[in-house]
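Dropping the structures in below, format is structure tokens.
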Structure I
Amino acid sequence: MTAHAPSAKLWQNARVVAIRPETARAKTFRFALTERSAHLAGQHYVVRLTAPDGYTAARSYSIASAPDESPEFELTVERLDGGEVSTFLHDDVTVGDELEIRGPIGGWFVWNGDSPALLVGGGSGVVPLMAMLRLARRTDMSGLVRLVVSVRTPDDLYYADEIVGPETRLIYTRATPPAFSRPPARLARDDIPQPFAPGVRAYVCGSSGFADAASDVLVAAGMPTERIRVERFGPTG
């Protein structure tokens, strides 16, 4: 008999099996479950901390890893000053620790890997989009995906050793690497890859300000509003 993954509504323990830095303020945590995670690209998990006095704090974090048959998955977490959960993850959690998680959660901002997708991320908003890019690469479906990433400087780029490729366009708004052809500037219409593939859907993820601006740029480039899906990241930590 095949074992089924626990319900996404239930809390379960996940063991930290690896931690690696992405930037000076972001780390990727790899977790292992007792059953396969069975997530979709674009979903998230909720991480819950419980203090000795019973006080709890929980935050949602997008899944960065591609769906597969493994019981392991990755969350990339930005450290926010004063954030109850993110600061604990960054400052206190070590390999071997177990944390309470619930998920995977989400059914609207997901990509199944079988249709054209234009991914537009700002800063930490690249995390769920990276799961989509990794899925496309793992399944040899990279031709379906185009990713545009906007960050302030090269030091702010998540997954710097992996994200660059024929599917990806990088936008720097404050400072660029040496000899980079595009000057620092905000996302603009000319940054959007065209022509659009038939039936393409856009996935936009970032802060509220970035999400609104990026959506406006996509509409100006000819993307129908009903084909734009938006995930906004808030300041909670």
Structure II
Amino acid sequence: MKHLPRILIVEDEPAIAELIAVNLRHGGFDSVVAQDSVTAQRELDAVLPDAILLDWMLPGQSGLSLARHWRKQPRTKDVPILMLTARGDEPDKVAGLDAGADDYITKPFSTQELLARLRAVLRRRSPTSVSDAVTVGGLMLDAATHRTFFQNRELKLGPTEFKLLHYLMKHAERVHSRSALLDKVWGDHVFIEERTVDVHVKRLREALGSAGVMVETVRGAGYRLTSLTASGH
């Protein structure tokens, strides 16, 4: 029997949660609903979902603090999180991404948009199919094993950061605009804003530690990965 992607819906309004669950079922997903952080954690402990739809406003612990908590746990750190929010303001969206969400969707949203974004975060989670290794400066990325090293020390990268770094390393020393990165790394930028790239670049730099300086911001143009900074030139 074919495995249906399991989605954990964390939403405290029963009518909205039920509507989402029905739409997901029609879209080829399996789903389970939790109306608060305690139930959500219990469901996560029982079965790890393929992705989480997480409402920003929850009774007790907010969706934002839940996202931060799950990103710090080894078992849940790589599970894609899509934030559901009534907050359409830019700072709120950025706060959601900074907390560890892979994407966000503002209420009210269409079923088509929800399903498209969900499929997109699940696609980004799957390892890149190109099984090659690439080295720039002291940085080495192995796509086959999904591992990254800097000066022989392994780095921990999230799935989106891994894909972003892989692309930048394959095209090192070139400047890439945000829209070009969305197209090549996300491939579904019809629903994603360019500001998302900035958040993931920031997250990538943090994950790279001392190698983070290799990811340069080119004012007014975009980003590039260079080996020059790392080698002290």
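Rule-based calculations on the coordinates, nothing more; no lab input. Quick caveat, the model's predicted, so the values are computed rather than measured. Cβ atoms are built from the backbone, for glycine too; each structure is taken alone.
From I, II, which structure was distance in nm of label points 7 Å out along Cα→Cβ at positions 16 and 72 = 1.6 calculated on? Traced to structure I. A value of 0.95 was derived for FRET efficiency 1/(1 + (r/R0)^6) of positions 64 and 144 (r between Cβ atoms, R0 = 30 Å, to 0.05); which structure in I, II was it taken from? Structure I accounts for this read-out.
When helix-only ellipticity at 222 nm (-39500 (n - 2.57) for each DSSP H run of 4 or more, over all residues; to 500) is computed across structures I, II, the figure -4500 traces back to I.
For mean projected area of the Cα convex hull in nm², the highest value in the series I, II is held by structure I.
Here relative contact order in percent (Cα under 8 Å, 6 or more apart) was calculated and came to 13; which of the structures I, II was it taken from? Of the options listed, only II reproduces it.
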